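In structure tokens below, several structures.
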Structure 1
Amino acid sequence: MGSAVYPKFEVGDHVALMEFALTQAKKSPPAANKFCVGAVLVDAAKGRVISTGYSLEYPRDYKGDPGTTHAEQCCFIKIADEHNLPEGRIHEVLPTDTSLYTTMEPCNERLSGNMTCVTRILRLKSAIKTVYVGIREPGTFIANNDGQQRLEANGQSGMSVGVCHANQEHGCKITSIKSHGVSFWAKTGRIDVLLGDGTPQSFFIKVLSKETGMNMAKAEFHSMSAIHEVLPEFAPNPIAWGTYETTTDTHFFVCEFREMKQGMPDPDKFASLLSTMHQKSVSPPDKFGFHTTTYAGNLPQYVAWEDSWETFFAKSMRRALDLEIEMKGNSDELDVLSEALFKKVIPRLLRPLESDGRTVKPSLVHGDLWHANAGIDAQSNQPLIFDACCFFAHSEYEFGQWRPACNRFGDEYIAAYNKLAQISAPKEDFEGRLDLYRLRFDTHVSALFVDDETLRTQ
């Protein structure tokens, strides 16, 4: 568009297009109160650049639009000026498959109170089909920018280019890569870097393969993002997920690295954070489920949105049972028990939660909160959780994973939690509900470990 001449790109060459966005970022005048961000608008069907922008490219209060100009906004200004349109109407002239590449997560809050870049994107009536983000916005100026989540809730965000690649373009130097941690399903490691200004920084990386690995990386990123956005102090900051540039069947999830101490978290501290997460979280459609499929281990969970907790749990249980049978084969005894479970036990224990005027709040749950997925931050001495596979559920569902004797979250943790949050009515069903929730976890675990027959019979 316009008289500008841009390089040509192959269709779908996300890395090259993000690198081009980085060249725009380098044009941005540095300042102590801003990031240097670059953005590129692309006709995705043709790989054709249609506009570029960088932060402060246009003067403050441009054409009466108050505030400094951000990179994404500058992309839009150029198209608006060319076609003599208000910025909010450029969707009328954009190609039908437009993508935006931006080196940093679009802002969803501005200290000035001016219109955010996320709002500018969303008001274009889905003309921008995908937003590719280089890195999440650090908390330097805005503590918890949730632009990525807001875009994804509208189906407009991709995360195809990794943080380390983008950082290297800014002079980031990798000083150490080493194995760290243990996972049944992935390779895990620590990456130490020096940023362009010499500041040391460390990342945790999880590497997975094939299509399932890609889905797992995406799921963990979305899960950890959901937790971090509700309660940042309770989870490491998720940075990115994506695919290796030269090994296209290998995928990664990257978050900030947090050094852990040995031992279990203090029950009262842990319960306080967990109950706060459950209570503060808000399901966008006020339903049970999640906006993207999450994985417990390497198997998917049921996360479709449902109005009723009983309905959601029954379908989630059915999915886990189907996976278990697929992995270990049919069982006549299991068939008989399953019929009673779905026809009698689930309605008996869960229907009263939503009867006689009672309701269940959809709360964000970790989804696999056993002791190996929690720890103590060595620096702050505060509890942390990780390896999440989230969805919105009855908050008590979280405790089903704590029922087995091998789990180190004992009764003292549930007691500490119940001092802060009321047991759902009817209270006399509390223990029965937890046993039912445990059954859902146990069934999924039995499906995960095919060769362990004891998991089916326990």
Structure 2
Amino acid sequence: MGHLIVPLEATQTAATVWLGVTGGAPGDLSLDGGGASRRIDAGWQEWQTRGVPRLWYQRVTLEGLQPGGRYPLRLLEQGTERATAAATTLPDRLPAIDDPPFVCLVGSCFARDRDAVGAAGAAYAGLPAGVRPQVKFLCGDQVYLDAPYPKFQLTHYGDDDLRAELLAAYLSTWKQAGGGGGFSEILRSGATFFTSDDHEFWNNAPRGTPTVRNSWTAAGRATWHALATDLYRTFQASQPNASFLVGSLAFRVIDTRVQRSEDGSTFMSAAELEGLAAWVAGLDGPGVLVLGQVVLADRGGWWSRFKDMGLPDFEQYGEFVRILQRAPHDVVILTGDVHYGRVAGCTLPTGSELIEIIASPFSLVDPRVGGRWHAAPDGFPSSAIPGTLRCAVWSAPDHRLATNQFATVEFAADGPRVRLTVRAWPIPMNGTRPSGTAVFTRTLQ
């Protein structure tokens, strides 16, 4: 049997924890942590393949916790330890600039088959204590359900086989461990906020792709999309957005893939876009927006319909840009997807700054789609959009990393403003401790 603990979303006084059991029905389990021991004997949900339960899972919320705390967790079966993790809660305010900062991790794109030694997890585990993240933002492609190529191009999978294949991809990724590393090392330490991208489904989902035979028909796409959405809600984010405050710094996590339309009109629902507009308009200080694709990007053109449509390829991008250009305070975007690291930004018509931080990949899926850094387009938006002004865009000259990596983003209070520091962390493949470099600093207001 296998047992898993993954800390998920957190507030200042509560932490949500995901529990999973594979290989047999849950036994007499209890969860120790947060100053209490809780029996876990009800609330289990099942994920079946071929009519047989393969995964039992549930979310448990630990309440009555202290702000900025770290809480070791143990899952016990009749007193025997089966899994461990550590949940964290959000601080109630940003630390002063001379104190240890509030640290967030940004990462995306983990191809398990390309990281057999668990290097990404080993690098995370090897972070120095002073820069270990309290919160992780995993910005899409945490699993590659359509890999390895050409497996899904050569075979059309029936419903039962597809359920089994997709679940197996999640479990092999979530359970990867050994040698002090593995993706499970990243998942089990600290609060985690997820957003999705195409490989939580298939390349360029929800549109068909040449590399996945099941996507060549409307029925095939519908079945795969429904199963993948269910798994995403099971393992990762159960809601389409999340918002929280740390002092005057506002965070919002949005999804631009799950509700994406095939016809190129929308990448999120109208209600979610309205919620984003209200969040931006209501900022009382700097904001941090987390999503799965790059905002400072060119249109992909006709070819993107077969490769991967970016946000600028959608009609809805126009309103998205108009919302951001009305920001009354600085907005920091955290994202991934493009297989390199970059910091870029511009001054918006309101005088606020828009700063985009990209960290990708944890583990490159294929050398043919990596190893090349690209500057941001010289304008935002890069093409004319009614109701917007084209803002000149800069790309930070000291950050052109195009290898396996993640980033940490540090925040500290600088009087009434917020000090931002970005550190880039290349992932060593030999299991040595990572060496981070501060590549960008800015004072936000």
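Here are the numbers:
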item	result
Structure with the greatest value (metric Cα Rg over 2.2 N^0.38 Å, set 1, 2)	1
Source structure (of 1, 2) for FRET efficiency 1/(1 + (r/R0)^6) of positions 195 and 323 (r between Cβ atoms, R0 = 35 Å, to 0.05), computed value 0.20	1
Origin of the derived value 0.75 (FRET efficiency 1/(1 + (r/R0)^6) of positions 275 and 339 (r between Cβ atoms, R0 = 35 Å, to 0.05); candidates 1, 2)	2
Value 4.5, calculated as distance in nm of label points 7 Å out along Cα→Cβ at positions 251 and 427, assigned to which of 1, 2	1
Comparison of 1, 2 - label where relative contact order in percent (Cα under 8 Å, 6 or more apart) is highest	2
Origin of the value 3.2, where distance in nm of label points 7 Å out along Cα→Cβ at positions 299 and 371 was derived from one of 1, 2	2
Which entry (1, 2) yields the derived value 56, 37, 23 for Cα extents along the principal axes in Å, for residues 43-122 alone	2
Ranking 1, 2 by distance in nm of label points 7 Å out along Cα→Cβ at positions 147 and 307, the structure that comes out highest	1
Origin of the value -4500, where helix-only ellipticity at 222 nm (-39500 (n - 2.57) for each DSSP H run of 4 or more, over all residues; to 500) was derived from one of 1, 2	2
Value 3.7, calculated as distance in nm of label points 7 Å out along Cα→Cβ at positions 347 and 403, assigned to which of 1, 2	2
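Every number in this text was worked out from the coordinates using simple rules, so none of it is lab data. Note that this is a predicted model, so its numbers are computed, not measured. Cβ atoms are built from the backbone, for glycine too; each structure is taken alone.
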